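Next come the structures, one after another.
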Structure 1
Amino acid sequence: MTVIELATHINAPLERCFDLSRSIELHLESTKQTGEKAIAGRTSGLMELAETVTWSARHFFIRQTLTSKITEFNYPYNFTDEMVAGPFKWMRHEHLFYPIGNQTLMKDLFMFESPFGIFGELANSLFLGRYMQYFLLKRNQTIKKIAESPL
C-alpha cells in the first residue's frame, strides 16, 4: 500500500476550500494535462454523500476510467472518496479541512494499492507514487489559486 500525505495552507475560509475540493469543474481544471472528463454519475457541480463520478483520462499514454464514490461527508470538515471501479486494486482519498482563523489548512490522505502483486508494488515505488503525488499537488495548487482569488 502507498500512502501520500499532503498539507496545503490556503488563505481562504474553510467552506470555500471544502466546496472547491468537491467541485467537478475545479477537478477538470486541475487535470487539463490528462484530458480528464467526467463521463458518468455526477458530471458537474459539487459532489455530495453517496454520489459517484466516473472520470476518463489519459495516464501513461493510456485512456483509463475510474469511478469513485463519496463514502463519508462531514461539511465543512472532511469528506472521503473511494474507488469503486478502476485501475487500482483499491483507492481511498480523505480530504480534511482545519480552520485557522479565516484561513484553512487542507490535508490529503491518499492511499492506494496497485494490482499485480509484487509488480504493482515495484511500480508504486519506482514511479506511480511520485506520479500520484504530483497529480495531487497540482490539484491542490489549483484549489489554492482559485480559493485565494477575489470572488
Structure 2
Amino acid sequence: MLTVIGTGEKGFDKEGNKSPETQRLSSPWDIVAVNRDTLIFAMAGTHQIWALNLKTNRGFNFSGSGKEGNLNHRADIKKCEWAQPSGLSIGLISSSHIELYVADSESSTIRAINMKTLSSARNLVGGDNNPKNLHSYGDRDGVGHESKL
C-alpha cells in the first residue's frame, strides 16, 4: 500500500498546499480520478472537497468555505458550503459538459459541480431550500428539494 497524501494524524487545515507527507487531513471519505494528473477527494471533517495535483504533488481545497451547510454558489465553488461530503462520481453529460456528483451526507443531498467551468454547483435531489436546514431528510419521491433522502 502507498500513502498518496496525509500523515495519519487528523488535522483541520482548510487550505492545504503542503507537501503530501506533511499534510494532515480531516476525515477523507471518497476519491475519484478526474484525469491522470488530478485526484478529487471528499473531506468530510472540514466540509470541503479537495484535490491532489499529482504533477505538483500538492493537495488543496477545491470547493467549500469550510462552513457546514447546503449552500451552492453559481460563480465561485470555493464559497459553497458542504455538510460532510462522502461520495463522489464523475459524469460525462456531453463532450463539453462534465460534472462531479457529490453525495453530501449530512445535508441529505446529491449535488453537482460543473467541471468544465469550475464555477458553479447545483442541487440535484434532496435537502432543503434553506441552506442551514440540515434536517430535511426522509423517504419521499419528488423533484429537487421536494424529494427526501
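What to note about this one:
- Relative contact order in percent (Cα under 8 Å, 6 or more apart) derived as 15 - corresponding label from 1, 2: 2
- Structure responsible for 17.4, with mean count of other Cβ atoms within 10 Å over residues 77-84 calculated and labels 1, 2 on offer: 1
- Structure responsible for 14.5, 46, with Rg and Dmax of the Cα atoms in Å, for residues 53-140 alone calculated and labels 1, 2 on offer: 1
- Source structure (of 1, 2) for helix-only ellipticity at 222 nm (-39500 (n - 2.57) for each DSSP H run of 4 or more, over all residues; to 500), computed value -8500: 1
Every number in this text was worked out from the coordinates using simple rules, so none of it is lab data. Only a predicted model underlies this, so the values are computations on that prediction, with no experimental measurement involved. Cβ atoms are built from the backbone, for glycine too; each structure is taken alone.
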